[in-house]
Structure P
Amino acid sequence: MGKIEIDGSFGEGGGQILRTALSLSLLTGKAFRIYNLRAKREKPGLRPQHLIAVKSALKISGSSAEGAEIGSRELNFYPSQAKPGTYRIDIGTAGSTTLVFQTLLPVLLNLKQESILEIKGGTHNPKSPSFDFIQASFLPLLHLLGIKVEAELASYGFYPRGGGEVRFKTKPWRNPGIALNLSHPAQWQGPEAQILLAGLEAHIAERERDELIARLGIDQNQVEIKFLPSDQGPGNVIILKYFSENRVTLFTGYGEKGKRAERVAQELAREGKNFSRSQAQLDPYLADQVLIYLAMGAGGEFSTSYLSSHFHTNLKIISEFLKIKSEIISKAPNLHLVKIIK
């Protein structure tokens, strides 16, 4: 069987191409070569957060790889059977624990016994799913497909310090024959917000709270400020939640040095309001992340507010490993129906 050839500069040209390829290679037993790795990025090639995904894939299996080093623009991966077990992974930096988890999850679900992942690193990182997103939004969505995963946050890890710890227990996917059906209009209620603050002055959270109240028309009791131990910081995160039919959609905003607290809250409020008005079932992040599970299982359909470059890139990489058909119907500028057909 020949290797699957993947152009790493395709589409959004980021690390998601590599992570999806690793997941599906272990799942299908198909080797791959990825070239032009992260060619469109300011620092092309493998960075530490991408290399840890490769090393984690190697750790849970007997696989081998060529080109698994910092700066490498080409990787050859030769998969071998993954094994259930308890795996401890220390990223060593503030690299995203949740992206490592999402790389390994499809593989672990396909095993006959449960596994435990204990990962140290960043739990709330810009440009990656926060732990709260995984726990409140991503895993409950997968539960609709019959997927059961337990998630626990032991300690927070903010960028650039890291040092957080998360724990996941995965169980075998016993019934992959459930198709997703989330195409009807969603009536999102809320929102509610939580502001995390560690090692920073309290007025930052207070200003964010006041801005959220003004922008979203909510009461003060709908915004919780959670002060964390200063040694877990510095860190500032806003978590915004909307609710519909026992599901939660969650948006995350991150404080940055030199960025006003009011602006962080404004941008997040705008993102949440725009999504809730669309009546879409899945936000753009979930729309991207659920694709692999629909391709592994019985397919299905859902509505989303936006089709990102990540979405299109992920769909292309999945189709290199699995036989699927897809259909996309744009019903409005902010409402799209996606069908994955098995």
Structure Q
Amino acid sequence: MSFPPEWPADPGVAEFDALQEAPARWIEGVSALGARYSIAPAVPAGEGTVLVALLGRELVIKLYPPFLRDHFAFERAMLAHLHGRLSLPTPRLVDSAEQAGWPFLVMTQLPGTPLDRVWPSLQQAERCDVLRSLGRLAAEVHTLPLGPMPDLASRWADFLQGQRERCHQRQQRTGLPAHLLAQLAPFLEGPVPEGPDVILTGEYTPFNLLHQYGGLSAMFDFGDGLVGPREYDLLGPLCFLAAGDAQCIDAFFDGYHGRPFDRRQREPLLRLLLLHRYSHLKAQIALPGWQAAPDFPALAALIWP
């Protein structure tokens, strides 16, 4: 089986983005792939960096463009490395294969509702409970042996250097306020968090966590993971879920290591946020009015009071 003729054989990033945003163009081809594993037709699922579809209620198929083959390899290894080793379920790998140069994974589908849909309706105590559980989950992953993951990820120093070189352009494109953009270069000269290498899932955001029966029920999506300092992984919950809320911040760290957040780490964390693979402060900081902060130290104190 070959892909429909409108599918590019080896797309660039812009060409793939255009394809991804038009599910009618790709769902037939993914359904044909999925027919090997399920009689259910493929249904597009969510927004992300690859093509994702549900196969009935049991399976998920993820198709990666050729230029994200490294993400495919990392996620395939992560699914095997994490499955059954955490207090929260992660998908079980069913198969990995390739079609016309496009690698794909088939994995089990897990029950629950994406946390981002549930979060607005949760009360403060429920939010703190979720963040405490999330802290425990991150700590579990960070204590696992590295296994094969370092061989499948960019070296942390190389990754960080590349992010530094592209940071100004990215922050300008994603709408960092002009007065902060003017202060970006000197601020980035300061320290970023350092420490022993751990497995970084790239997740712990509300879009890749499932919620059911009053608590977290599953975690998924590991293609953009890395190996490096643990603080990189803490940015998701600390921005999307806890920004501006000291009680939520401390609940996360209570789950993570049983101690309150060390506020001396605010500015190094903000530098790491600016250097994040998907840094986009307008989308990541769930805190109205943050753009009015006069400088980065004030912004760090606003995000993490």
Structure R
Amino acid sequence: MKLALGALVLIVAVVAVGVQMGHHEPIDLVAVARSEDGVALAERFVETAPGVRLHVVEAGPPDGPLVLLLHGFPEMWWTWHAHVASLAHAGFRVLAPDLRGFDASDKPGPVEAYRSEALRADVVALIESAGERDALVAAHDFGAIVAWDLALHEPERLRRMVVFNVGHPLAWIPPEERGEEQVNWFRVFFQIPVLPELVGPFGDWWLMAKNLRDSSRPGTFDEPVMSYYKQAWARPGAFGAMIDWYRAAYRYRDEIDPDAKVDVPTRIVFGMKDVFNDPGSGPRSLAHCTRCEFVPFEGAGHWLLNEEPEATARLILEHFTAP
């Protein structure tokens, strides 16, 4: 008992030091994107639910076709900065939000605040805030999960969608059933109360940064890009809220009609070296759609948007401008 207590005290002490190492000077990412991408950007806050405001970066002509870009974990709007510029230059009105809990957006609690119904309602509210009834949507990781959910429950809100590195929910097969080693240990770790929030900032976000770099092409998350992500994680309450997405996903699973098919024209794109999500779920998704296509990227992984920004931007533009 004494040994366990001593170990706990030591962990807390070490983590406390780590927390102090996880703070950074503020960086104006909107200004960085304006400079790098040569596009006019504006930012505002949209109230999507009582007491919940989402930070949104937008670009493009106000009368252009509406596009929403939904990021994943552990990302933020900046993940899409190259795509925002490409779409805006092509005449689209682009909204790139920080999803609830992430970066500059509000971070409601408790875990129930991150149930699929609330996340879906955020997207609908963003569409309506632009004066539209529906939108073109491109989404990655958790954002793609929200997009699939919207396509299943409120398809009238979507004109077309491009989903990156996430298949249809009925196409997902657990790794143990596929005969593969479970590499996503963090999904289990994130279910533990409090401890992940304490461990995350340790060593200036060492574990989070290592996870991104080890699972991407060399140079993808070098400085200064990594400092942009660290800043988003270090915002008060952000890391815990981000983890609550995982907690809610495990605690509040949606029942899906096994015969339900997505009728929204959809392009499913996978980096075939993805070590977090099964690339095989991409082609399997075609059985659950009526108008879907699968596009593989052989040389990229889970962080496809960061590894192939120009190519993925072209894929989005092609799909959104197709007859």
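None of the figures in this text is laboratory data; all of them are computed from the coordinates on show. Everything numeric in this text was worked out from a predicted model, so none of it was measured. Cβ atoms are built from the backbone, for glycine too; each structure is taken alone.
Which of the displayed structures (P, Q, R) returns the greatest value of FRET efficiency 1/(1 + (r/R0)^6) of positions 111 and 151 (r between Cβ atoms, R0 = 25 Å, to 0.05) on calculation? If you can, show how the numbers build up before the last one.
Details: P: 0.85; Q: 0.15; R: 0.55.
Looking at the calculated values, the largest one is P.
Ranked by relative contact order in percent (Cα under 8 Å, 6 or more apart), which of P, Q, R sits at the highest value? Please list the in-between numbers first.
Working: P: 14; Q: 18; R: 21.
If we compare relative contact order in percent (Cα under 8 Å, 6 or more apart) over P, Q, R, the biggest value is for R.
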